[in-house]
Structure 1
Amino acid sequence: MSTSTPEPPEGGGIAGAGARDRLRRSADKIFSGTAIGCGILIFVILAGVAAFLLYEGWPAFTASSEEIPGGDGLWNYIYPLIFGTLLAAVIAIIIAVPLAIAVSLFINFYAPRRLADALGYVVDLLAAVPSIVFGLWGIAVLGPAAVPLLEWLQERLGFIPFFEGPASTTGRTMLVVGFVLAVMILPIISALMREVFSQTPRQHREAALALGATRWEMIRMTVLPFGRSAMVGGTMLGLGRALGETMAVAIILSVSGDVTWNLISSANPSTIAANIALAFPESSGLAVNVLIASGLALFAITLVVNMAARAVIQRTEARSR
């Protein structure tokens, strides 16, 4: 006795394929709409933050100079804060970027695999340390330990405005703040560089080595050009992080309010974020509007930095094509 299996109706395979295509198109439309909606939402949130800062800070822009804390006008109040914010961030970038490049190259191309995995984990773990812990470390450990270095810089390089002194006896200086910020942004910069360096085409690296290049020559000719956009992007990402740091700077820095290039003395300008954190709890009325106006300045600086980073990355990618 033979049994026969029923055959699918004619055209059933085509109908099933058509249903799958319609389902796929529907999923694509949903995903595309969701992505566009998220992009618009981010833009709306950004515009809302800017509108809030402008609305709340506007009374400070229209107030007379005598009403502004310090009595010298809004610009004279904000300018030292902008100067201190940029100075601390630039010091951090100068220290952190070469260190991040060296760490990334060592992990990817020099260290044994087990050591590289462990070192990469430790570097990434730095990003999870709260900023207040870095501040306590800076004021209790790094600051006192840096005093001999500050005195040496004054003795040997005191003719340079950055190190003219007098050297701080506590280590609560802009230079120490820059070191602490560099350690804080190191994992952010290093993670991006490490990931992109590891994606350098294997054929390019092997071809350079096959032509007789040393390991450093191979890195210089293939890895660094390939990761140029990552180096720029990581630098700007770290710069944005350093610009907005609050607690570590507020804990460490000895603030005088002066605009000075001296990095080793106790007379230092504050940063916008640290000044807001320290002054906001005791402020009221127009003083709050002044602090919000300074926050608007920090918002504008961060926005300009990110836009500049995006433009540089796009130009770098266009040249590499």
Structure 2
Amino acid sequence: MLQDPGRAQVAEILFRRGTLLAVLAAGALLILLFVVLVSESWSTWTDYGIVRFLTTDTWAPNYVDPVTGAQSVQIGALPMVAGTVISALIGLVLAAPVGILVAIFLVEFAPRRLALVLTFVVELIAAIPSVVIGIWGLYVFARFSRDTLQWWLASSVGHVIPFFREDPDSPSSFSVFTAGMVLAVMIVPMVVAISREVIRSVPMSLREAHLGIGATHWEVVRHVILPTARVGLLGGVMLAFGRAIGETIAVTMVIGNIDQVPPSVFQPGQTIASKIATNLGDVSNPVELSALLGLGVVLLFVSVGLSIVVRLGARRFAVSSARG
């Protein structure tokens, strides 16, 4: 049944303006968040500077010089930045190949009923609260990792690569490596979900054409699906990397929360998110509060930067595909 033209036009105008307001509200929220964080942490940027703040490895709001006894403030984000990058990279290196392979199996090889069941299982893993995964990592996986994976890596390559060395007298269950493994569990469902949709978007005609000339299923995956979907797969991996960088509760429970640039992945560390979560409630002075908010600015820049890189990569791929 056709609607009155006047009422339909009014509804169209209201709908367009409503969608525009929603977009403007989302953009304004992001700008407001950025402005608040920068303004509240302004003293950190003016007193220390970006380079000094990011390269200082000491976090001591009430630092006392052991020689002169003079009291000063030393605030540096390097230990947190290092812990964030290392733990997120460990999680990404483990989760990316597993997630992509699972997505390929679900789309290309699994029977329909099995694919539905496995997809539901993956979605259930994604729905598990991070604090529950943190409890599992703290009481189950940390000890298992210390006695098996950490021991094997340390004994195999630790004497060659110092970054994989472990203290034989007191191996730690709380480490950057354990945090990375927990992050891998948390971001695998995201990699699977995005990769599955990207692989499903590859035209069926490309698959059938190569199968028709005698290619095996493995050759179709290798020469057709992966090259065609490579940018989308990379985008999914980068988004999962952004999720790993910002994860807080689970990482806080297993990383050890020690302000140091970890000399080994088997040593405790700290991430930006865990530092903010553990210290924000016990701030001792305005300088430390400003520095914690400065860490929030750094984390926001990294997350937004990753999103921009993913968008630009997807746009470039779309343009190149259209020209091809």
Checklist line | Ranking 1, 2 by distance in nm of label points 7 Å out along Cα→Cβ at positions 51 and 91, the structure that comes out highest | finding: 1
Item checked: Among 1, 2, structure where Rg and Dmax of the Cα atoms in Å as derived comes to 27.0, 108 -> 1
Notebook entry, point to check: Once mean projected area of the Cα convex hull in nm², for residues 147-202 alone is calculated for every structure in 1, 2, which label goes with the largest value?
Noted result: 1
Check: Which of the displayed structures (1, 2) returns the greatest value of mean projected area of the Cα convex hull in nm², for residues 107-298 alone on calculation?
Finding: 2
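Each reported figure results from applying straightforward, stated rules to the coordinates on display, with no laboratory input. None of these values were measured; they are calculated from a predicted model. Cβ atoms are built from the backbone, for glycine too; each structure is taken alone.
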